[in-house]
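Heads up, there are several structures right after this.
Every read-out reported here was derived from the displayed coordinates using simple, explicitly stated rules and does not represent laboratory data. Remember, it's a predicted structure, so these values are computed and weren't measured experimentally. Cβ atoms are built from the backbone, for glycine too; each structure is taken alone.
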Structure 1
Amino acid sequence: MSEVAVIGPGSRVVMHFSIKLADGSAADSTKVHGKPARLTIGDGNLTKNFEDCLLGLKAGDNEEFTLQPEDAFGKPLPENIYHIERARFSSDTPAEVGAIIAFSQPDGREVPGIVREITGDVVTIDFNHPLAGQQVTFAVEILSVEAS
């Protein structure tokens, strides 16, 4: 009889997951698009805390894990809030409260920011992760595990 692979460091995992907020609303789900997530434990795609929750699971397991903000997407950091002159926005990319805008970094990467407030000629942009500060529940359905 063959041994069942369990998730450990370096395991390749295929799974469906959903992220639910404390109020029960869904923030994300792979099932919406019918495309499971594929990842390797330790590759940096997931936070260490989330990976730790997966350790020891095997194909067929369905689990839920509730993580506090500091263990999930972190707490919002004041240094990730920027105030930018409204004149720097164009008609192609207008500053509107709630809009998510991609900002180019000097190294060419794009970082999304959320327009939080517009006061006169100043636009407040929040570069914190949209789920920062939120308690989240991860529900996972492990489809397959390949040990490293």
Structure 2
Amino acid sequence: MDEAPTLPTESAHTVGLRRAVTLGATALAVLMVLSAGVWWAVDGQPGLWGALLGAAIGGVFVLLTAVVVIATAKTSPQVTGAVLLGTWLLKLIVAIGVVAALKPLDFYSKRAFALTIVVAMVVVLVSETVAVLRNRAPYVEP
């Protein structure tokens, strides 16, 4: 009888990072709904748009870092570091470009946009940190 080939198992660190991305995305979705509701009540439709744009930009900026780490988990530390640095620089350039493109527009609340970006980044970072800290992984892989 032929045995089915076994798939390589994920390391405990990669599993922890996947949980961190899942928890971070969930926290971002909750924040997006709450922030949109609050800013809709405060500034109307411009507040809604500012909150949605701010949550999307701030949350995706942070979540992509963990996704890149998962994608490069099986590479050398030098490759992982280079890819992280490159994607961080690319994300920064894109974020600056998006903010510059949105600056002259007036369909969104700039106050809601700015505050939601900051809150989204903090919420996603905290949720990812909690998920990684709760992960039970050995320091050294056998």
Can you rank 1, 2 by relative contact order in percent (Cα under 8 Å, 6 or more apart) and just name the one with the largest value?
2
Distance in nm of label points 7 Å out along Cα→Cβ at positions 17 and 41 was computed and gave 1.3; which structure, 1, 2, did it come from?
1
Any idea which of 1, 2 comes out highest on mean count of other Cβ atoms within 10 Å over residues 33-40?
2
Among 1, 2, which structure scores highest (criterion: distance in nm of label points 7 Å out along Cα→Cβ at positions 25 and 121):
1
Computing helix-only ellipticity at 222 nm (-39500 (n - 2.57) for each DSSP H run of 4 or more, over all residues; to 500) for each of 1, 2, the value -1000 comes from structure 1
Parent structure of the calculated result 1.08, given that Rg/Rh (Cα atoms, Kirkwood Rh) is the read-out and 1, 2 the choices
1
